[in-house]
Structure I
Amino acid sequence: MKLEFIYHNTATTENGQKNVDFYVGVLGLRMVKKTVNQDNPTAYHLFYADEKGDPGSDLTFFEYPGIPQGRPGSGMVHRIVWRIGSTEALDFWQGRLTSRGVKVDRVDGHLRFPDPEGLEHELLVPDVDDEPLTADHPEIPAEMALQGFDGVRAYTDEPGRSRELLDGALGFNPREGDRLWEARGDVRGSLYEYDETPEGRGLQAAGSVHHVAWASTPEDHEIWRDRVISAGAQPTPVIDRFYFRSIYFREPSGVLFEIATIGPGFTIDEPLEALGEKLSLPPFLEHMREQIEPGLRPITNPRHVPASG
């Protein structure tokens, strides 16, 4: 029994419209679900992914207007790593991002850049042949598109504290001592890597990652919860998120983990061709629509803006 891969990463934004403009308009992802934070329905929860909303490509954001810019610290994911198809794609993204005023660094064949709120991303050509998870965008050729997650990097000064959970209960494979781990299931894999913590305390706010979610088959989900408990962690009960089922816990280095089921998926309440076009609410919040919707700031999806001229 193995966790499959990184299902999604969830971060925070102060401004949903600017967030959509960057992740859909610039990076070329598809907004596959516009919904709310189920634990705080006054806040948007925006989901971006490949064209089909597949796990493994799913980056999500909570919107909290007025919050300050965050900064990563100990026990926080500080960089999201994406796959692309070739060195030519690195050139494409360096040019596309630079032309839009994004500061990019090209280091050892990798391209690093922040989003408008400082969340760091990295693009690389992977050494695995997992299926590319790509979205359609009129300005981004399919061979240049982002292809889903390769992994995440987190800060900790004591990576050895997490070995028992990662290697034992969760079945991660060590790649470089206690600092680099791989979760690989039957479909695809993802890397989890630790870096030394910089000076200063972290702040969970705009431009920071809230949690990283790992994918589980539905039939194994509750078994994972039992294994996490046996390793000394304290997971939540299984929570029905409608689009998937979840448990949450902190791994010993402080990073908030989620284990989420693959399915039912985002087409449970919208057809594939219309994903993300309206505010979707799970059935247990639908009765609050008249209270929820007026409190959310309008968002225009650049994917649905007609071309001028």
Structure II
Amino acid sequence: MILLVGGDSEIGAATNRFLTAQGHAVAATTRRPDRVAVDRPALDLAAPLDVWEPPAGTRSACIFAAMARLAACAADPVGTAHINVTQTLTLVERLIARGIHVLFLSTNQVFDGNTPNTPADAPTCPVSEYGWQKARVEAALREHLRGGAPVAILRLAKVVSRGMPLIDDWTAALSSGREIRAFHDMTLAPVPTEIVSSAIGALLHDRASGIYQLTGSRDVSYAEIGRFVAGSLDADPALVTEISALEAGLPNGATPRHTTLDSSLLRDRYSLDVPDAWQVIEGAVTARKKWLRRANRERGGSS
């Protein structure tokens, strides 16, 4: 049995679908009472964990659940740290004590973003509150690793689905001749959701230990993506207005120069190659264009 803690998250739900399709027995936790079922056990990291038990037969667990918004962590460092650090480590301790392999999803935010393709063994140096919280959990997990516990860390940056809301919104706006506003000083190194699910599945299957990283190979700015989307739609590039994330008052850590991490270990061990950034974005744009064409046909057929 594989346990996914945080099955309502986008990546958690995608991984659940991937693992189930691969024939694995999966239980994905939920905070929503209406979703509780045999394969959707209840778990709320905000609640006490002293009587919580993982499903019988759980062999490996991946922790997706977190308060991941930089602004939320900056605004409430104590409350978010209770979830992201205290409760997460309590959960990890309970899992390890029961001989369950733990895969913890971390972030590029544990680094300051000044170095491209940061190696996995580089010292953490976060600048955001969210990054500090993830780094604190990582430090505790490294102690477990040194003690021989079956623990792995997977650091991710921007994960892009075919239905990425930002791309969907921009595609709809540009298709209608409306302006979009895109940050020129915020970057991402996108990874498709399906590759992230494959990596998680491989690490859980092998009960792998150690620190792994998975990002695209290069950073692109949101403004560049906006122009790319406009070009793919033959829209007027003047509809893309560049703005500054820094001037918009985004929290510390929102504008790293680089989000890329050295992902060679996963690539070499599991043959996981991340497509070029523009291939990833094109996939999301193409999916949205198909949806728009289908919606237009349906509206035309009903009129």
task = Can you spot which of I, II the value 19 was calculated from, given it is relative contact order in percent (Cα under 8 Å, 6 or more apart)?
result = II
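With distance in nm of label points 7 Å out along Cα→Cβ at positions 76 and 132 coming out at 3.4, pick the structure among I, II it was computed from. Mind showing how you got there, number by number?
Values: I: 3.4; II: 1.8.
Label of the originating structure: I.
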Among I, II, structure where mean count of other Cβ atoms within 10 Å over residues 52-59 as derived comes to 14.2 = II
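For FRET efficiency 1/(1 + (r/R0)^6) of positions 92 and 268 (r between Cβ atoms, R0 = 25 Å, to 0.05), which of I, II scores largest? Intermediate values should be presented prior to the final figure.
On the way: I: 0.10; II: 0.35.
Comparing I, II, the top value of FRET efficiency 1/(1 + (r/R0)^6) of positions 92 and 268 (r between Cβ atoms, R0 = 25 Å, to 0.05) belongs to II.
Using the calculated result 15, 32, 30, 16, 6, 0 for P(r) over Cα pairs in 10 Å bins from 0, in percent, for residues 172-259 alone, pick out the matching structure from I, II.
Values: I: 13, 43, 35, 8, 0; II: 15, 32, 30, 16, 6, 0.
Value 15, 32, 30, 16, 6, 0 for P(r) over Cα pairs in 10 Å bins from 0, in percent, for residues 172-259 alone corresponds to II out of I, II.
To which of I, II does the computed value 18.5, 62 (Rg and Dmax of the Cα atoms in Å) belong? Each step should come with its number before you reach the end.
Working: I: 18.5, 62; II: 20.1, 67.
Label of the source structure: I.
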query = Can you say which of I, II returns -12500 when helix-only ellipticity at 222 nm (-39500 (n - 2.57) for each DSSP H run of 4 or more, over all residues; to 500) is computed?
reply = II
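Computed from the coordinates by the stated procedures, all read-outs in this text should not be read as laboratory data. Nothing here was measured: the structure is a model prediction, and the numbers come from that model. Cβ atoms are built from the backbone, for glycine too; each structure is taken alone.
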